[in-house]
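Below: a set of structures, written as structure tokens.
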Structure I
Amino acid sequence: MWDYGLRRRGPLARPGVGIAPHQDTARTWFTLHYGPVPRFRPDRWEFRVFGATAIPGKQSFSLDALRALPNSRLAGDLHCVTKMTWPDNDWGGVLLSTLLDMAPPAGDVTHLMVWAEYGYSANLRLEDVLDGRAILATHNHGRRLEPEHGFPLRLVVPHLYGYKGPKWVRGIEYMTSDRRGFWEERGFHNLGEVRLEQRYSYQEEPGEGPLL
């Protein structure tokens with residue numbers, strides 16, 4: 001459930017400037033993920049927003065409701081922490097900041113936990129997903145995502161390594177403090193910034209993540 005990006009071009013969203021040090025260019029869109037590709041069951045599928053919400057209680061969205069939100073595009077290379085990059089992607093979907101406006105977090109929220117199928121999770125700082133820096137993608141280069149690439153919904157955070165952007169996303173938990181996700185508990189860097197080559201937990205500086 002990992003991958004991801006870092007190149008901006010054309011009229012697409014341009015979330016800052018970044019580089020991709022010590023990455024090799026992949027010739028095809030590689031697939032790496034934990035567990036099998038899940039079966040999509042539209043009658044059971046929902047996207048949940050919960051935790052420290054500004055409006056008490058869980059909010060749920062069907063896939064049609066998510067698709068009805070303002071659509072955006074974001075350009076970004078796909079950087080895997082294993083040092084492979086698939087360049088020049090054009091992602092289509094809903095900016096995560098748009099969803100946060102629809103279902104806002106409480107004022108003291110600092111982090112998110114993104115939840116996906118099979119209980120997979122990735123923790124993010126709130127600042128990592130604001131101002132068009134992340135997208136809930138449904139399409140790549142105008143074509144609907146294939147199941148092995150995250151259909152019906154995957155998170156793309158172009159300035160972070162791919163394990164920070166789960167495939168098969170099912171919800172977001174607002175948090176008032178940091179908590180490690182699936183790969184962050186298993187030796188990957190808690191922040192995962194590509195330009196800083198934050199790949200593994202042993203590289204973490206004090207204050208960059210909860211104690212393992």
Structure II
Amino acid sequence: MSRAALLILADGRFPAGGHAHSGGAEAAVTAGRLTDAASLETFCRGRLHTAGLVAAGLAAAAAAGHDPLLLDDAADARTPVPALRQTARRLGRQLMRAARATWPAPALDALAAARPRGAHQPVVLGLAARSAGLTPLDAAHAVAYETLSGPATAAVRLLSLDPFDATAVLARLADDLDRVARRGADAAERITAEGTDALPAASAPLLDITAQQHAAWPVRLFAS
């Protein structure tokens with residue numbers, strides 16, 4: 001197993017398309033709920049323990065070798081808002097392109113063929129992690145980190161926030177991220193006995209509502 005592969009997968013410069021998405025931060029800024037480093041930390045913590053936890057479980061399960069099509073269906077069931085389903089699949093499609101070029105594997109090819117419009121991003125990430133020789137916990141860490149780094153980077157652009165302050169927010173959430181990744185990996189281990197119902201199904205209704213509203217904006221800086 002190469003730890004360098006984990007660094008590549010989690011690197012913001014990996015061409016997976018995440019730079020075009022704010023993870024709900026743009027809508028939160030416009031609504032006045034995200035205004036500074038303190039509110040960014042609150043926003044990111046909430047996103048980590050809801051969307052991040054769900055993504056961690058899905059990614060860990062895919063990295064563990066569970067059926068990616070069943071996991072993609074489970075991701076759909078945990079994503080009730082059409083705008084977020086579309087975003088997850090768009091990001092999954094872009095990540096698939098990058099993963100197949102970086103770590104070619106028959107499992108990636110099979111999922112791409114089965115889901116030509118794109119599978120959910122956490123499922124693709126988990127399969128990419130498996131193709132790169134990483135563990136389910138590695139996959140959970142990578143996708144959980146992405147749920148934080150996306151909004152943090154977006155906040156720097158949206159609020160002209162000091163990048164040092166945004167990075168400090170990520171550092172303060174490191175212990176939370178470790179716990180969420182472990183919970184996701186632990187859930188993935190229970191799938192054999194319990195099926196996909198073992199995976200987390202945490203929800204964030206306000207993020208869901210604002211994501212659907214954001215999708216209808218005529219002018220926006222980020223795609224989501």
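Given structures I, II, which gives the highest value for Kirkwood radius over Cα pairs in Å, for residues 54-109 alone?
I
When FRET efficiency 1/(1 + (r/R0)^6) of positions 22 and 142 (r between Cβ atoms, R0 = 25 Å, to 0.05) is calculated for each of the structures I, II, which structure yields the highest value?
II
Given a computed value of 106 for volume of the Cα convex hull per residue in Å³, which structure among I, II does it belong to?
The correct label is II.
Comparing distance in nm of label points 7 Å out along Cα→Cβ at positions 70 and 126 across structures I, II, which is largest?
Structure I gives the largest value of distance in nm of label points 7 Å out along Cα→Cβ at positions 70 and 126 among I, II.
Using the calculated result -21000 for helix-only ellipticity at 222 nm (-39500 (n - 2.57) for each DSSP H run of 4 or more, over all residues; to 500), pick out the matching structure from I, II.
II
State the single structure among I, II that was used to calculate mean count of other Cβ atoms within 10 Å over residues 46-53, giving 22.9.
II
Could you tell me which structure in I, II was used to calculate relative contact order in percent (Cα under 8 Å, 6 or more apart) as 36?
II
Quick check: 0.40 is what I get for FRET efficiency 1/(1 + (r/R0)^6) of positions 134 and 158 (r between Cβ atoms, R0 = 30 Å, to 0.05), calculated from one of I, II. Which structure matches?
The read-out comes from structure II.
If you rank structures I, II by mean count of other Cβ atoms within 10 Å over residues 62-69, which sits at the top with the largest value?
With respect to mean count of other Cβ atoms within 10 Å over residues 62-69, the highest-scoring structure among I, II is II.
Each reported figure results from applying straightforward, stated rules to the coordinates on display, with no laboratory input. Since the model is a prediction, treat every value here as computed from it, not as a measurement. Cβ atoms are built from the backbone, for glycine too; each structure is taken alone.
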